[in-house]
1. So distance in nm of label points 7 Å out along Cα→Cβ at positions 154 and 322, computed for just one structure, reads 2.2; which one of P, Q is that?
2. For relative contact order in percent (Cα under 8 Å, 6 or more apart), the calculated result is 15, so let me know which of P, Q that is.
3. Quick one: helix-only ellipticity at 222 nm (-39500 (n - 2.57) for each DSSP H run of 4 or more, over all residues; to 500) came out at -12000 when computed from one of P, Q, so which one is it?
4. Taking mean count of other Cβ atoms within 10 Å over residues 226-233 as the quantity of interest, name the structure among P, Q where it is greatest.
5. So distance in nm of label points 7 Å out along Cα→Cβ at positions 258 and 330, computed for just one structure, reads 1.9; which one of P, Q is that?
6. One of P, Q was used to compute Rg and Dmax of the Cα atoms in Å, for residues 266-353 alone, and the result was 17.0, 56. Which label is that?
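Computed from the coordinates by the stated procedures, all read-outs in this text should not be read as laboratory data. The model shown is predicted, which means the values in this text are computed figures rather than measured ones. Cβ atoms are built from the backbone, for glycine too; each structure is taken alone.
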Structure P
Amino acid sequence: MTIQRRTSRRVTDISKSAIHEMTRLSKEVEDVAFLSWAKPTSGTPGHINEGAIAAIRKGLVGAYSETSGLPVLREEIVRKLKRDNHVDANVAQVLVTVGAIEGLAAAVMAVVDPGDEVILPTPTYSTHIRQVVIASGKPVLVPTIEEEGFLLDIAAIRKAITPRTKAILYCSPSNPTGTVFSEQQLRELAAVALEHDLTVITDEAYEYFTFDGHTHFSIASIPKMRKHAVSCYTFTKTYAMTGWRVGYLHADEELIPQITKAHIPFAICAPVVSQYAALAALQGSQDCVATFRDHYRTARDLMCERLDGMTSVFAYQRPHGSYLMFPRILSNAGEDSATFCKRLLKEARVSTTPGVAFGPTGEGHLRMSFCVPEDEINKAFDRMKAFFG
């Protein structure tokens, strides 16, 4: 029996993750300057670790929590949503998940039937595309406007809607481009969703990391969108907790039970020790978040400065959020982005992510992460400068 016979077509048709493939290849090269993974290199703040340790010592983490998450954590999330996202939530509208990723997957499974279409502004996070495919839906990739900083093309989104369109899924601040979709654009998107009775699923993982006067806007704060929005958040980016795997989502209380039906076979519940760490994160000082944001802004500025010195190799749009940027490759000599990035890794010892991983409009680009020490950025660009002459 062949592998095609033994596995589902919807999975075998998915290509390997370019992000994880570059990570694997990087391990084969000595002393790599690593810009390819959106993983903070700073450690989890001490008070969060102590919250988890205290819960372990009290014997609180050895059993399942409620499927929806610890009640006390959900109460804190409700307060956070009201304070920071201007979303008037209650605990019945909150589901604690295994990072934002599992919440997004459960939401897509709850909303999408086989053959349903989901509009994704691209470039977009590759996992979002895969989640739609695994749900047997059809991703409809609508390009953003690169020359305007990868802004939403509302007219193109409207034109892409068909009778099979079920949802719109986007990430803001964006992975991979660092674009922060403005309140005005998201209100226009909401109007489109309401007109066509669509669900909007959001990935707001980088909500606290915005720069240059740009601010994050949650589409669920629009009163008319309360029944049409599923908003996914995470502790992993905000508090440098990628390994803890804990996030949450907010949706209308009529939809939460349906999302929970998908959440249970995926996860049962989020790791309980991580939920106590998340509780400590929300209840403790938020100074660490401001510290991370300041570091990312400084690192972003450094990366832009170094890119400005390589204008024959790259052109870029200055990111206003996240800790990622998405330069266009000017000197690839006809290579696709995957070949370019592999050559850069093997010959210059710099690890980046090929743009094609983020949808067809990502081809010709690469993603660079600046959630790393400034020395790592300088090492990478010193090597690239020497490599490209």
Structure Q
Amino acid sequence: MLREQVEQFMADHVYPNERRFYDEAEKLGPWAVYPVVEELKPKARDLGLWNLFLPESEHGAGLSNYDYASLCEVMGRSHLAPEVFNCSAPDTGNMEVLARYGTAEHHALWLKPLLAGEIRSCFAMTEPDVASSDATNITSSIVRDGDAYVINGHKWYTTNATDPRCKICIFMGKTDPENPDRHRQQSMILVPMDTPGVKVIRPIAVFGFYGVPDRASEVIFENVRVPVSNMLLGEGRGFEIAQGRLGPGRIHHCMRLIGLSERALEMMCRRGMSRVAFGQRIVDHGVWSERIAESRIAIDQARLLTMQAAYMMDKLGNKEAKALIAMIKVAAPAMACKVIDWAIQAFGGGGTNNDVGLASAYATARLLRIADGPDEVHRRQIARIELNKYSLAAPVRS
């Protein structure tokens, strides 16, 4: 029922406003609020299509990861949709962190207005001077000073920081850099964006796009003081929080990419059926039958693997499902890059501008081969898990 409602809302409100959304993003830029988003939010909220991503929570629809995955796929068909339903990254992950690990005070100050769609948030982890794919490399510091923590760091690809509605940041830095356990050196702390010393330096283009599909930003934190009570869960618990945050986030990214790929395949087919080249419809040339068929196979493979991962997360937890989460994070973006690239090819030169949204779709897919962990990190984890099955201690199966 919810899927049908989301699909109807997309047809009535999202698809007809996409051109306006892209125009506003281009003309107003990444420092602005896009009016079309704010106009559509109340419509979605009035229909109860709001905060659908929160599993087992009094604040959301109470859906499982498996249930939400199919809704996320529909939303993923358009860059405009996720924020309209208050289901866009990084707010979704940040709200989950606050719901799980925040105090009553954090809930009142930040979670409640985020759930209401009144403010936005950002997540600051990646740094320009180190290989942040290994998060133990981060150099930002969080130092206790009496009843406050002093924060210093240089972050980038801090999504949402240029948004004027962005009021709170979840910041990851080191509280105990000498701890022999490298995964206990880091902590996460809440930093209000209006705190002295927080400087949003610039928006960062993603393949030339500002604001769509991402408000990537560079931010400097210089002697930023926040209360001790802003620490999440406790010192040294940053990696623990990150694992709780990233599992659902990766499912969401992958399902949105599957929806985006479905849209690209639909556009590829319609374009190929409506255009004639060398005396034949484009789809009647042999290469396009191959591409359409391969796209259908690849999308369905990625969807089934992602749904399996969501099911295992619900049944066994994120830790037990980590191999499947890693697999979908490699499979879905690679699939999306291929399918969207073929759709661009079907549109010819027109596919390389953003009139039909394929250029920004490709930017999204390519970005997600890096965001939330690059392909190489996930492949390494998959290989380790697989090799552990055949360790010396494991019995040999005939």
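1. Numbers: P: 2.2; Q: 3.2.
Here the read-out was taken from P.
2. Values: P: 25; Q: 15.
It was calculated from structure Q.
3. On the way: P: -12000; Q: -14500.
For helix-only ellipticity at 222 nm (-39500 (n - 2.57) for each DSSP H run of 4 or more, over all residues; to 500), the value -12000 is produced by structure P.
4. Working: P: 22.8; Q: 17.6.
Looking at the calculated values, the largest one is P.
5. Numbers: P: 4.9; Q: 1.9.
Among P, Q, the structure yielding 1.9 for distance in nm of label points 7 Å out along Cα→Cβ at positions 258 and 330 is Q.
6. Numbers: P: 18.9, 52; Q: 17.0, 56.
Computed on structure Q.
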